[in-house]
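Below are structures written as structure tokens.
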Structure 1
Amino acid sequence: MARQLTVNDYKDMFVIRPMYFISFLGVLETIALKYKDLKLNKLQREIMFKEKQDILDEFEEFKNNLLDNALKHIDTKFNEINKSAENVKKEANKILEATELVINKHLNTVKNKINNFKIEKVLES
């Protein structure tokens, strides 16, 4: 069984033989380097996450602006087209009313005059 040597004045301090001390320092260095690598990797992941989040936020803002502008323009154009369609309907109704007027009044008047016109009446006079 290995015997632990301690320093008398310090309760938590141990004595290490020189041949083990070099190995112990190597292990300690390896642990420290691994810890440093882990910290750096974590920091890089956080930076990448922030960059990705910034890109996603910018894209979301761009998309919302594009959608808002597109929807606004679509709504405006739709209203213009709707108004034009209403105007076309009104004009078409006016044209139909005018054709009915021509057919009902003027054409019927001409038909009646032609049907009632008799050449005999002209000769009698």
Structure 2
Amino acid sequence: PACKGVEFGDGFALSGMRGSQSNDGYRMRDGKIITESNHMGGIVGGMCDGAPVVFRTAFKPTPSIGVEQKTINLKTERDDTVSVEGRHDPCIVPRAVAVVEAMAALTVADQMARGFRWN
């Protein structure tokens, strides 16, 4: 797949933090529970904690490029190079935003259809 990574909040950067640095502290403000930060991206324990849901995706670049690349010649079983002319792989960029938004909306709708249960 073209999508190679998904992270919520600070995502992969959380692996380099201590628990005391990554925890989102809770406070009362104007009668509402808020978080002091949003390191978790609004998702804690698989549930939204009321903070904005923030996530990012990473997509790989199109592999067929006009630059000579290393490969193997299967007939000779030796190192070789290959150069591609033209574009043979579709570029995901024009579709990526719509695909990610649609999947996020579908996931939220699926959870809403299941109802708000604590079990």
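What follows is calculated from the coordinates using simple rules that are stated; it is not laboratory data. Note that the structure is predicted; figures quoted are calculated from it, not measured. Cβ atoms are built from the backbone, for glycine too; each structure is taken alone.
A few remarks follow.
- Answer label among 1, 2 for the case where Kirkwood radius over Cα pairs in Å, for residues 52-91 alone, calculated from the coordinates, equals 12.1: 1
- Ranking 1, 2 by Kirkwood radius over Cα pairs in Å, the structure that comes out highest: 1
- Looking across 1, 2, the calculation of helix-only ellipticity at 222 nm (-39500 (n - 2.57) for each DSSP H run of 4 or more, over all residues; to 500) that yields -29000 traces back to 1.
- Set 1, 2, criterion mean count of other Cβ atoms within 10 Å over residues 44-51: the highest-scoring structure is 2.
- Read-out FRET efficiency 1/(1 + (r/R0)^6) of positions 36 and 100 (r between Cβ atoms, R0 = 41 Å, to 0.05), computed value 0.00, structure in 1, 2: 1
- Structure responsible for 5.9, with distance in nm of label points 7 Å out along Cα→Cβ at positions 28 and 84 calculated and labels 1, 2 on offer: 2
- Set 1, 2, criterion mean projected area of the Cα convex hull in nm², for residues 68-107 alone: the highest-scoring structure is 2.
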